[in-house]
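No lab work stands behind these numbers, since they all come straight from the coordinates. If you're wondering where the values come from, they're calculated on a predicted model, not measured in any experiment. Cβ atoms are built from the backbone, for glycine too; each structure is taken alone.
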Structure P
Amino acid sequence: MAEVLSPCRLFTLVYIDDIVVFSRSFEEHVEHIQQLLSILSKYNFQLNPPKCKLFQQKIDYLSHVISEKGFQPNDERTRSIKNLREPSNLVEANKFLGGLSWYRKFIPGFASIAAPIHKVTNLTRENRKNFKWEVPQHEAFLELKQHLVTSPLCLDYSNDDCPIILTTDASKIGIGGTLQQNIHGEMKNLYYHSQVTSSTQN
């Protein structure tokens with residue numbers, strides 16, 4: 001599908017059989033849809049009308065809410081993590097961390113905050129029986145969930161006319177970076193990256 005729609009690559013997102021068309025104006029959107037439909041017709045692709053949503057200002061796509069203001073996790077995704085109880089064993093700890101890792105691009109310093117949980121889940125097979133959930137893990141759990149409640153989990157789109165600002169930080173625990181842009185005097189967050197440092201990086 002992506003190859004078929006390559007002539008529309010500047011204004012479409014394709015994931016398997018889901019297609020998103022994005023435009024800067026209503027008139028441009030009409031043109032883009034016409035181009036898309038023409039190509040689909042040429043290759044005998046058929047659309048399911050009840051599943052088509054046209055001229056939307058906000059959409060839910062791959063667990064994200066995408067709008068002109070930026071993109072953020074959808075409520076269902078966030079709610080599922082908020083409702084997770086505090087882990088009491090290795091399986092539950094891995095489930096919590098795995099689910100929350102999806103949010104790392106929205107949370108500054110995610111890896112450093114989650115480091116105590118990583119420490120007790122990243123165990124060799126013979127050491128898994130030594131799993132312990134103690135105060136550091138409890139505090140990390142609370143802080144990560146607090147971010148879901150209080151942080152503006154929204155990232156902005158980049159502006160080609162403005163320079164990108166990369167800010168980095170590192171410690172013995174983790175490495176982090178933030179991509180930002182100053183757009184019309186307002187600092188916009190584009191992406192957060194973080195990772196736990198390895199023994200060779202310390």
Structure Q
Amino acid sequence: MYAYLRGKLAVKNPTSVVLDLAGVGYEVHIPLSTFDHLPEAGGEVFLYIYPCYRPENVTLCGFATKEEKLLFNLLLGVNGVGPKLGLTILSGTTAAHFRDAIISGDDKTLCAISGIGKKLSQRLITELKDQIISLEESLSSGTESSLEKEAIGALVTLGYSRAKAYKAVQDAMNSKKPDKLEPLIKEALKRI
């Protein structure tokens with residue numbers, strides 16, 4: 001139904017925003033990680049949207065990055081995780097840190113996130129590990145240029161996870177648009 005919304009930020013709160021699109025206000029629930037990327041009220045906003053359907057209403061959940069949206073979708077597939085808990089989980093850590101914790105089986109890190117206990121952390125690891133590894137591989141082999149692939153490879157060689165490297169390189173490309181490898185790696189390292 002909705003893939004994304006682009007519009008003027010009318011209201012900005014840590015857990016939700018209202019986007020004005022052609023005079024219609026859309027309330028969108030967001031994780032804190034998305035809140036950190038938002039401009040001040042009145043600025044232009046682009047959010048990837050995941051609609052959550054309930055018999056009584058439709059709730060829109062928004063994300064600053066496509067990766068967060070994909071991870072949210074995976075979280076909703078886990079028994080016991082609904083939209084509210086999914087947003088709480090993404091608010092408690094970065095998407096890359098969460099993926100790293102799942103892949104490494106680090107339930108201690110997961111239990112530190114509000115709303116996740118020992119049982120749920122084990123369920124998340126069991127149900128999501130293979131899916132998140134596949135997600136990382138698809139993100140890494142996606143649409144990045146050869147320059148971006150080289151930068152990601154260099155960061156992985158330095159010991160960073162592929163997910164962290166991908167996110168840092170994407171952030172660097174979105175903000176500075178470096179056209180050479182060395183400035184791109186330097187800019188990406190600032191974002192890790």
Structure R
Amino acid sequence: MINALTYDLPLSGVALVIGALYFLGHLPGVIWPEAFGRWVKSFPRNYTAGVVLTFVAGVWFCWLTATTDLGEMSGMRHILVTAWAVGAVLLIIFVPTFLAVRGLAFLLLLGTEVILSSAFLVDNDAKYLLTVLAYVWAVVGMILVASPFYLRDALEVALKTPQRCRILSAAGVAFGAVLLLLGAFVY
């Protein structure tokens with residue numbers, strides 16, 4: 001069934017999920033900065049993570065194509081879904097370099113629409129925190145799809161010492177906590 005809105009999710013739920021991901025994703029960097037820093041630095045070239053992230057993004061995009069109103073292109077829906085699925089598989093097979101970064105970038109781009117759809121028509125100024133996050137994700141996602149090595153370079157600088165890792169991870173935990181509080185009590 002084709003819906004007018006792509007996603008019909010409450011902003012509070014989206015904030016809780018994203019907040020939990022930020023909080024739990026950065027918490028190991030506060031507790032074990034050396035081990036976490038090494039793992040994060042290895043992420044850009046982690047082929048297994050790249051396969052999983054790219055596969056999830058490919059399935060998500062195929063689902064969007066299958067369920068979204070495509071206007072004049074609706075007659076070609078089955079061809080487009082097949083093309084996206086084949087494209088995702090070919091990307092996994094033939095572009096293994098920085099596949100994890102590209103998969104993450106695809107998910108950031110897809111996640112942008114989830115945030116913007118949930119914030120649409122919400123009458124609360126606190127929604128702008130998530131709206132700005134969505135646009136940051138969109139810009140970062142586009143940059144990383146085109147130039148995935150930028151993430152590797154940024155991680156090398158950001159995680160040069162365990163102290164930097166702990167500070168940046170603490171900022172991620174704090175941001176996650178803010179989103180959790182907004183999701184639970186404000187939105």
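Could you figure out which one of P, Q, R the value 4.4 for distance in nm of label points 7 Å out along Cα→Cβ at positions 40 and 168 was computed from?
Going label by label, the one that fits is P.
Given structures P, Q, R, which gives the highest value for Rg/Rh (Cα atoms, Kirkwood Rh)?
By Rg/Rh (Cα atoms, Kirkwood Rh), the leading structure of P, Q, R is P.
Where does the value -15500 come from, among P, Q, R, when helix-only ellipticity at 222 nm (-39500 (n - 2.57) for each DSSP H run of 4 or more, over all residues; to 500) is the thing being computed?
Going label by label, the one that fits is Q.
Given a value of 0.15 for FRET efficiency 1/(1 + (r/R0)^6) of positions 48 and 72 (r between Cβ atoms, R0 = 30 Å, to 0.05), point me to the structure among P, Q, R it was derived from.
The value was obtained from structure R.
Once relative contact order in percent (Cα under 8 Å, 6 or more apart) is calculated for all of P, Q, R, which comes out largest?
Top value of relative contact order in percent (Cα under 8 Å, 6 or more apart), among P, Q, R, belongs to structure R.
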